[in-house]
Structure formats: structure tokens, C-alpha cells
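Input: structures, listed below.
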Structure P
Amino acid sequence: MERVKYKLSPHMIAWLFHRLSGIAIVLYLILHVWGLKALAQGPEQFNHLIAKYHLPAFKIGEILLLAACAYHAFNGFRIVLVDLLGWSNKQKKMWFVAAGLALLIVIVGGYPSLMAVLG
């Protein structure tokens, strides 16, 4: 049996990151809805949960969530442009622009959470 080898390309990386970011966002939404049940258990339980959200691990999680949402949004917009406008010959350049914009959003938006962890 012959082994199949894949050539790692920007298209494959874009596809993989889009799938992984989508899964991460769904897992976050499940965790978020589960956390909201603390509202029904009273203010003391809810305040206890909110206090946990200020721990460094959750702040890092916020940055990762921002990264997943930003990448998924910009790459999704790139996919729409390729599908609707037929810009398939510009996919590679568009992916780098989408990834760059997502990185910019993560740097600007993640700075407060990073400072909360470090400071």
C-alpha cells in the first residue's frame, strides 16, 4: 500500500485553520451557554464563576477566542469573495491579507487581556 503525502500549501493551511477555528468557536459557545446556567443558580454562584474568568488562563483563552473569531471571519469573507466573484487566481494573496488582518485584530484587541496577565 502506497502512502499518500500531502504538500503543505497556503490553501491547505487556510482550510485547516478555518475548520479548527470553527470547532473552537462552537466549543466556546457550548462552554458559554453552560456558564450562563450560573445565572439561574443565584448571584453568589454567578459572581464565583465571573471571578474565575479573571484568572490568567481565561485571559489567554480570551486572546485565543479572539484569534479564532478574527481568522474565521476574515477567511470566511475571503471564501465568499472567491466563490461569488471567481477570484480563485488571487486566493493566495487574499489569504495572506485575511491572515494579516486577523493578526492585527488579535494584537490590538488582545493587548488589554495580555496586560491583565502580565501586569
Structure Q
Amino acid sequence: MLHARRAILRTGVRTMQADVRITVLKRLLVEDAVSRCAAHPWAPCSRLADGQEFVVCGRDLGMPEGFCSWAWADIHKYIVTLARGGNFLGSQPGKTVACCTDGYRPVILALERIEPAESA
């Protein structure tokens, strides 16, 4: 794989740099976990809202303004894969679903590559 990577770099082939849309599908509250383990009551995530959208710039892959840094750490690898043209087994091409790993109040996120024709 390393040799293939070097060959691509030497030939000047450019890597895809598509933008990626993040859509908050659903904020959950796992009441069983809260009642069993939490030190105090919890509510669903207040940092994000259902239906909220963010766009990640494919050139720099930086976290969008206003997005949760904890959720970003969880999904960044999926963002990079989609932005660079990759796909995920079991998902439609250019799309996947991921979530933050907050065990009490996870947030389900739809990730979708924005093809260059869409962002032009």
C-alpha cells in the first residue's frame, strides 16, 4: 500500500476533496443507562438539535463552527473517508450513519458526501 501511495504522489494524481454534509437525525436519551449509572438526571443533548445541518469543507476537513467537539472526535474518520471518495459497506455510496459515543445521550448523525456538481 505504501508503494501505491508513493506512486500516486509522484504522478501528481489529485485526491478527491469533496465537502461532507452532517445532518443531526435524532438526539436520544438512554433512560435505562441514566437510571442505572448516572449520578444525576440527564436530558437529551442540548448542544445539537434534530434536523440541524453542518457542512465540512473537503479541502481542510476542519470541524464546522458550532459542532460538538466530542461528536467530531467520534465521526472525523468517517468524514475523511467520504471526503476522499470512500464508501462504507452496507451504506449507499457517499453516505453513512454514525453517532457520538455519549452512552447516556447519543446523537445519530447522517453523513453525506456532496459531489462536486452539487457544491458548484
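Every read-out reported here was derived from the displayed coordinates using simple, explicitly stated rules and does not represent laboratory data. What you see is a predicted model; the values in this text were computed from it and never measured. Cβ atoms are built from the backbone, for glycine too; each structure is taken alone.
For this structure, a couple of remarks:
- When relative contact order in percent (Cα under 8 Å, 6 or more apart) is calculated for each of structures P, Q, structure Q gives the greatest result.
- Identity of the structure behind -28000 (criterion: helix-only ellipticity at 222 nm (-39500 (n - 2.57) for each DSSP H run of 4 or more, over all residues; to 500), calculated), options P, Q: P
- At a computed 0.95 (FRET efficiency 1/(1 + (r/R0)^6) of positions 31 and 55 (r between Cβ atoms, R0 = 25 Å, to 0.05)), which of P, Q: P
- When mean count of other Cβ atoms within 10 Å over residues 47-54 is calculated for each of structures P, Q, structure Q gives the greatest result.
- Looking across P, Q, the calculation of Rg and Dmax of the Cα atoms in Å that yields 17.2, 58 traces back to Q.
- Label whose coordinates, when mean count of other Cβ atoms within 10 Å over residues 15-22 is calculated, return 15.0 (choices P, Q): P
- Highest-scoring label, criterion being distance in nm of label points 7 Å out along Cα→Cβ at positions 23 and 103, among P, Q: Q
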